[in-house]
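Student: As C-alpha cells, here come the structures.
Quick note: the coordinates plus some simple rules give every number you see, no bench work behind them. This is a predicted model, so every value here is computed, not measured. Cβ atoms are built from the backbone, for glycine too; each structure is taken alone.
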Structure 1
Amino acid sequence: MSLAPSADSRLRASDTSHRVTNQPPPLEERNLWLDDQPLREAAVRHGAAWARDELHAFGALCGRSESIDLGFQANEHPPRLATHDRFGHRIDEVHFHPAYHALMRIGMEAEVHALPWRRSQPGAHVARAVKHYLLTQVEASVLCPLTMTFSAVPALHRREDLAAIWVPRIIRPAYDPRRITPAEKAGATLGMAMTEKQGGSDVRANTTTAQPDPGCAGRYRLSGHKWFCSAPMSDAFLTLAQTDHGLSCFLVPRILEDGRHNALRIMRLKDKLGNRANASAEIEYHGTHAELLGEPGHGIATILEMVSHTRLDCVIGAAGLMRQALA
C-alpha cells in the first residue's frame, strides 16, 4: 500500500498554507474624518465647526481605495529627471507619474495650500490643518510643495508689488503642472532653496552671489549652487544669496514672463530614504533672473517668514503619520 499523499490531499495542504489569517483588512472605504473622534472634537473646539461638512467630504475622499492606491502608485514610480530633450536642448524637467499629479490636484482643489489666505473667518487655519492631517494619511510626499506654497504667502508680503502678482496665482484652488508662464497658469506653486553643501544648516555660510541687473531696480542675477531644492518643478522659489549688503532673499521664477526657461539647472535628484514620490534636487544658478524680496542683507529674517509656517506643517504631518500607523 502506497504511503504517498494523494493529489487531492496535497492540494488541500497547499490551500491551507496560503490562507492569510493574521493580517487586518485594508484600511480603506472609510471616512478618515468620521473615524477620528478626537480630531472632530478638536476642530470644533478650536473654531472650525463651520467647516464640518467639507471636512466630512474630504475625509471620505481620503479614505477611498482609489485615493489610497494613488499613494502606492506614486511611490512605486518615483520622479525622473530629464536634463535635455532628444534634440539636445536643455530642459531641466522632472517627470512625475500621473498618480502624483492626481494627488497634487486633490490637495490644491481642497485648498490645503491656501485655505486661510482665501477665507479669513476664525478657524480657517484649523480647518486647513485638519485637511493637511487627513491628506498625510493618504500620501505625505505631496504635502511638501503644498506646505511651501502655503508658507510663502507671508514672506511675499515683504514686497507688496511682488505679492500683488504672485499671491493671487498661488492661492487659486487649481493644480496646473504645465510648462507655461506663471501668468498663464490656472494655479501656481512655490518652493524653497536655501541649503548649500559647504554650509549645511548654517545658511550664513552661503556662497551663492547676487549681482544687480543693470537698469532693472530690484532685479538681480544669481550665480552659485544649492545642495537641496525642495520641489524643483515649482513655478518659483525663495532662495538666499550674498549681496554687497549681506545675505538676502530672492524670488526666482522657473519660467520667465516671456516664456523662456530661467537659467536654473537641475543637476540631479536626491536619493532619499522617505518622501520618494516628491522630487528634491541639487540645482545651480547661472546668471539666473531673481527679484529681491525684503531688505538687502535681511535674507534670513525674510525667508524665516516662510520657514516658520512650514514648521507647524512638519508637526501636523508627523501627527498624521502616527495616526495612520495607530489606525
Structure 2
Amino acid sequence: MKRREFIMLVGGAAVTPLAARAQQQVIPVIGYIGAGPREFETLLLASFHQGLSESGYVEGRNVAMEYRWADYQFDRLPELAADLVRRRVAVIVTSGGPAPTLAAKAATTTIPIVFVVGADPVKLGLVTSLARPGGNLTGANFFAFELVAKRLELLRQLLPGITRIAALVNPADAAIADATAREVETAAGVMSLHVELLNASTSGEINAAFANFARERLDALLVSTGAFFLARRVQLTQLATKHAIPAIYGSRAYAEAGGLMSYGTNVNVAFRQMGIYAGRILKGEKPTDLPVVQSTKFELVINTQTAQMLGLTVPPSLLALADEVIE
C-alpha cells in the first residue's frame, strides 16, 4: 500500500466516528408560544419542565427550547407561530388562552401542537373529540369558562342580597372575552342577576373599569380568566380593596395576592401535563393518540383578611367548603 493511500484510510477511519458523534448531538427543539411576557409564566414554565423531565427530557441536555412571547400583543401571534414553523421545530406548545393555539393551528397541519386552554377544545375547533383529538393537536383543558356559574353562586352565598354584578373581560383576547360573556349572562339570567360587562385591555383601562364599577354602585365583580388579568392580579386585587368591591377570580394566585375569593383548577397541573405530552410526542407518539386531559379537581380559596378589610363576614357554611382559608 502506498503511503498516501494509508494516510487517507487512517483519516477516513478517524472522521467516520466523529461524524457519527456529531449526528448524535443533534437534539430535538420544542417551540413555545406564550401570550404574555416570560416573567408572567415563570412558575408555570417550572411545571411544564417538570412534566417534560418526567418524560425523560431536560432543556439543554437532550432537548432545546425556542421561546416566543407575544407580550399580550395578540396580533403578533400568527407571525410567532409561522417563525417556529419555518425553524422546523419538533413540537409546538402554547399557553395563555386559545389565541396562541389557534395561531399555531393555522400555521401548520403537520407539526404536533400541545396546548393548555381554559375552554372546551372541541367547541374551539382545536380537536374533533377529547378521546381522539384527530389532526396534530392535543393538550389539557382546565375549565375556565364552565366554572363561571359556580363562581357566581359562591358570590351569592357570600352576599345573598346581590342583584347587580359586573364581569371584567379583556376584549383584546376575543375568544376568552366572548366565552366569558356568554357564560356569565346565561348563569346570571338563571339567578335573576343583572350583568354589566366591563372591558379592559390595558392597565389604564383596568383603572377606568373599577372607577365605572364604583359609579354604577354594582354589588360584586367577577374577573375573567386569561393571561393578561393574571399578570395584573396585584393591580386588580388592590383596586378591589380600595373601592370595597367583593370580587371572585379564577385562580388561587389572586387570593394569594389579596383577592377575596378564587375558584378554579390548579393551572400548574395542566402545564405539567403539557410537558409530559410534549415529551411523549418527542418519543414518537402522535397527538391523535393522546386524549385531551381535563382537570378533575377544583379549589375554593378564601382570603378572610381581605373579607375583614371589606367589612364582610364569611358564613361558616362557605368557609366549610373552602379548600384553603388565608387568614
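Student: Can you tell which of 1, 2 yields 19.9 when mean count of other Cβ atoms within 10 Å over residues 216-223 is derived from it?
Tutor: The structure behind it is 2.
Student: Compare mean projected area of the Cα convex hull in nm² across structures 1, 2 and report the one with the greatest value.
Tutor: 1
Student: I've got another one for you. To test your reading of the models, identify which of 1, 2 gives 4.7 for distance in nm of label points 7 Å out along Cα→Cβ at positions 48 and 192 when calculated.
Tutor: Label of the originating structure: 2.
Student: Can you tell which of 1, 2 yields 16 when relative contact order in percent (Cα under 8 Å, 6 or more apart) is derived from it?
Tutor: Only one of 1, 2 returns 16 for relative contact order in percent (Cα under 8 Å, 6 or more apart), namely 1.
Student: For FRET efficiency 1/(1 + (r/R0)^6) of positions 184 and 208 (r between Cβ atoms, R0 = 25 Å, to 0.05), which of 1, 2 scores largest?
Tutor: 2
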